[in-house]
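Just so it is clear, none of the values below were taken in a lab; they were calculated from the coordinates. In this text the structure is predicted, and so the values were computed from the model without any measurement. Cβ atoms are built from the backbone, for glycine too; each structure is taken alone.
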Structure P
Amino acid sequence: MSEAAAVQTQLVPDLGQIVTSALDDELRRAREGRGSPKSKRRLYASEWHPCRRKLYLDMKDPASGRPYEVEALRAFHRGDQREADIKADLEQAGKRSRPPFEMVGAGEAVELTDRQGRIVITGRIDFSIRFERRLYPFDYKSWPSVGQRVFTADDLEHSPFTRGAEMQLLIYMYAQALEDGDMEKSGYLLIDLPSEPRPIRIDLADRLEKVERFLTDAELSLDAIDNDDPPAMIQDVQECRRCRYFRRSCPGFDVAGAGAVVFTDEQIISDVAREAQLKAFNAEYEGLHKKNVERFRGVTHAIVGNHLVVGEEGSRHYKEKPATPAKDVKTWSMRIVPLGTESAA
């Protein structure tokens, strides 16, 4: 293969990569289309967390948190699509089942108030099943990997990625129980696994104290907003490092615990953020340069779009050391210049 043909082959766009990049871009656009998260005076049932500072920030300044990675956006999208399929299947399956059941209340809104009558927690039930005169709320979760380790309600507490789902369903059950008086209510997490859906039963009566603690935390977080007095952060380094606000709008326990000084001057904040950005750019440049050096190794001149890639072979001499003899090693350097400039000659 000629040198020109080799370069052309290397520069042909990979269709698979183009397709996946386009899909990821579409997910980002859809997310951006919703706009930045706005401050609010209530928490979603899915936002439960053991750190009261995080609950406070989820209400006061959710836009200050770390944005979701594209991998998470993919998971959300797949989950939404699969959930719609499950609901459609259940609606038909319930009519044919013996004994029969009925899917009701898909998307039913719930609201919980604090002792002052303020709405502090809201949510939407995925759907409920009416069976033998009782109502069972269901919450769907697409957990193809982490769900493999969940067999009982107690298993949900073993992972930070699953424990919030328990509280979410408890909030739905508690809201329904306040309406119908059934404090012995049960509900199900429906975990969608590659093999089959796995229902996990959760009983409200066994976990009422958890719901009451969440209500108290939500009430105190709202009080903190009204008093402009951020609550204390959790004293747990691992929880902090997983948090989307870590080292953005919250220093985190491992930093604050060391007596860190917090600067609020806008110019200082801007300068530090710019330095971090430039460091990231430099790291990206180094990675791309290494990749391109290998890609064009052996090619002395290549036209790539509006740029000329110029390569040159060199040699590096290593002096003799006690355990290593002297040697010469071939190297390859590369530079990229815009076409039509003097440096491209």
Structure Q
Amino acid sequence: MRRYILTVIFAIIVIGLYHFINIRIFNLDLTRQTKNALFVLRAIPQIDPTVVVLSVGKLQPDELQEKIDSLLIAEPRKIGVNLCHFPRIPRDLINKYKSDDRVIFANCEDLKSGSVSLIINDESAVTHFKTDKSDYFELTLTDFKGRGNSIERINYGPRLDYPINKGELTDSYFWFNPDHLKGKTILLGYMGDYLTDSIYDYKNCRVTPLNRYYGATNIPPDMYDIEISANIIRAINDNDFINEVNQIFRILIILAFTLLNVFILTFAKTKWTIVNLIIATILFILLTGLGGFLMVMTFDNGYFLEMDELPLILIITTVFTVILNISEKRASAQQSA
């Protein structure tokens, strides 16, 4: 019983440390690597056909008014405009549409009414958006009132396709197909001076979980702010949210894996130390693999389960259990003698 109590104590200490220290064990960080790849491993959701994203490119504010007026003729549901790439806020353009509730401009001043809901971390990565108020840019465009959470994890969908859901504001495809825009939410924002498959101008762009290098440090961004807004709107429109697994339930799952590891090592021991080490290694691989599989399965069903701590806890409790088994074996041998 003592070993199980100590195991629980070790596990809780490690879980607590992970809240304050970014602990990495490199190639053994299997569950962290799985977490970083979840958006690649899961079943990909459908593209939202009601959202179209157009890049303003090098257009200036006075040129944009003509384009916005033309878009309004196509009778879109709403037009969301993010011009935060400009060095100065184009207030004259914004004021011209102040009385038209079909045109919503993103407020480029943080924490102000109408600002984007993106939560940007220290590495310029975006995984969540704010829902503590209903006047954020994306929430205003969708009339979303929230689900009772102050933040939501962004459920990134597939990358937008050119020219169906993504294009240049000057692209003739959209002007000769006004029916393609009717009743849709049109997002206007900066996606480079010219639209390309990759980001070359690091302005108003972030790192997302769709980045092939996500989880590493100092990686280039892979998505512009206006595209992230489109992903937020897609999740809201489709009611396709990711639910965070309750912290207590998450800890209980990790403890279950840990206690199972100790239980098997306690009763699967042999008289040969090398065999015991091989069993411990195989068990570590199986349990971390099972943990990763559980993370993918829950994510595919709309739940985000984080188990970064599991490999380190398994390593600590494995070493502890193996040492305890050896000491008990020696004590038993001395008593027999």
Inset, instruction - Have a look at P, Q and say which one yields 50, 36, 21 for Cα extents along the principal axes in Å, for residues 25-112 alone, as calculated. - result: P
Legend entry - When distance in nm of label points 7 Å out along Cα→Cβ at positions 217 and 241 is computed for each of P, Q, the largest belongs to: Q
Inset, instruction - Rank structures P, Q by FRET efficiency 1/(1 + (r/R0)^6) of positions 121 and 329 (r between Cβ atoms, R0 = 41 Å, to 0.05) and report only the one at the top, that is, the highest. - result: Q
Legend entry - Parent structure of the calculated result 7.2, given that distance in nm of label points 7 Å out along Cα→Cβ at positions 57 and 273 is the read-out and P, Q the choices: Q
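One of P, Q was used to compute relative contact order in percent (Cα under 8 Å, 6 or more apart), and the result was 26. Which label is that?
Working: P: 15; Q: 26.
Comparing all candidates, it corresponds to Q.
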Legend entry - Winner on Cα Rg over 2.2 N^0.38 Å once structures P, Q are ranked, highest first: P
Inset, instruction - For structures P, Q, calculate FRET efficiency 1/(1 + (r/R0)^6) of positions 137 and 313 (r between Cβ atoms, R0 = 41 Å, to 0.05) and state which one comes out highest. - result: Q
